[in-house]
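Derivation of every value follows stated rules applied to the coordinates shown; laboratory data play no part. These figures come from a predicted structure and were not determined experimentally. Cβ atoms are built from the backbone, for glycine too; each structure is taken alone.
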Structure P
Amino acid sequence: MPLCSPGPNDMNKVEQKPLVLVIDDEAQIRRLLRVCLEMSDYEVVEAADGSQAIAQAAKCQPDILLLDLGLPDMDGNAVLKRVREFSQAPVMVVSVRRSEAEKIAALDAGANDYITKPFGTGELLARLRVFRRDLRPQAKREVFHSGGLSVDLAARLVKVKDQPVKLTATEYALLLHFVQNAGKVLTHGHLLREIWGVDDLEKTGVLRVYMGYLRDKLEVDPAKPRLFLTEPGVGYRLALCD
């Protein structure tokens, strides 16, 4: 099992190659991910079960974790909760479990994103690039850009293709939360708690209405949204576009 070797350059990992911890009990999957990631300028360490994963996460302090839920010694969500006790590194769940309930449970346990097996390596790498952008040290970003959308956080000014757009207080609060979590899947329950302060999933109709408002006002083509993407049965994600 490959192990990390912490050394004096650990503090410079962000400037070098991001370190990814691959957690999966199938050696073939770990090998596939290692080849894919190393070819894309990542360093990789591995863990074959939950106990190894927790130990590696604590020892190596990886920049990103890829986590399978079906581990031989404990459930992946239990691993995720343990890791979240000492690390806020982004976690991508990579699992065969496809049910909405499983995805929601993983995201609520602290995962940042979820992709199901079998997956395309292109999609996986694209989602990891979102994590990788967050790893780069940068001055505090006052203006958010994605596609034709720009949000001046200091001035609370929203534009689409340089044209100002007026939002209600609730619409802006919802948009701001997406901006603060750009690229991440946000569950229905999470958004209802953060914006409306309720836990009743029967209120998702309200959320759906406000997502329609944002798309109508901020998407170039609301019928074919490129920014505010639906994760069926789970929630929504603000995409990062050129």
Structure Q
Amino acid sequence: MHGSLHHDPPHTPRSVLVRNRLGWVIAGLSVMLGVLATIDGGSVLLVWDRPIQEWVVAHRTPSLEALFRAFSRMGSNIVVFAVFSVLVALTARRCRTLTVALAAAVLARPVFEYVVKEAVDRERPDLLRLIDGTGPSHPSGHVLAAVTLWGLLPPLVALITDRRWLWWLASAVAAVLIAGIAASRVYLGVHWFSDIVQGLLLGWLYLSLIEQLFAHHHRRGDCTLSRSARGS
């Protein structure tokens, strides 16, 4: 069982950090962005945030707006918690560890997001917003939600099948969804570019922490894999 794709995936958020020794780099960048965002409303970050936002506004089109509105909805709390409920139902009987990790990642995320947002308290951009945005801007909650939900799609797929191409396809789908949701928040005018970067950095660190907390229990082999996932 322990040689299965589910128990031994090619990559995980934590393994990428450890293998490439990126953990401290990403943590340092995240802290730096957070500190800069608190100073004078993030005026230093506006050196590149504002030109990026202005360029995006100047290149909006109806078709791109429709596309990014759709992406943005995929990171909304309604969609995230609806998909979360489905994934929990799919994993509950097959892998308790993955179910607990999914629940911890998704349910604790709003609290984590609120604490960071309130600590930084950065105002949202006001350059022709296409949708409403509430609360502080830094980091992007949609991006954090996208990473914590869709980032757990590959291990769910590996619970069902041991076919590596399907695992890589799930990883690609997750990456496209996360990237699209991230880009949509800048395109729609409700976040600065640095808010998106912070959401990605914190999301990666957050998933790595969740993975670390439950790695020991997962190695104990409490998962019931399908025949395909057992390689038979």
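Comparing FRET efficiency 1/(1 + (r/R0)^6) of positions 55 and 151 (r between Cβ atoms, R0 = 30 Å, to 0.05) across structures P, Q, the highest value is found for Q. Tell me which structure, out of P, Q, gives 0.8 once distance in nm of label points 7 Å out along Cα→Cβ at positions 23 and 87 is calculated. The correct label is P. Quick check: 35 is what I get for relative contact order in percent (Cα under 8 Å, 6 or more apart), calculated from one of P, Q. Which structure matches? Here the read-out was taken from Q. Comparison across structures P, Q (criterion: percent of Cα pairs over 27 Å apart) gives the highest value for P.
One of P, Q was used to calculate helix-only ellipticity at 222 nm (-39500 (n - 2.57) for each DSSP H run of 4 or more, over all residues; to 500), giving -11000; which? Label of the source structure: P. For the read-out distance in nm of label points 7 Å out along Cα→Cβ at positions 47 and 63, a value of 3.7 was computed from one structure; give its label from P, Q. Label of the source structure: Q. When mean count of other Cβ atoms within 10 Å over residues 79-86 is calculated for each of structures P, Q, structure P gives the greatest result.
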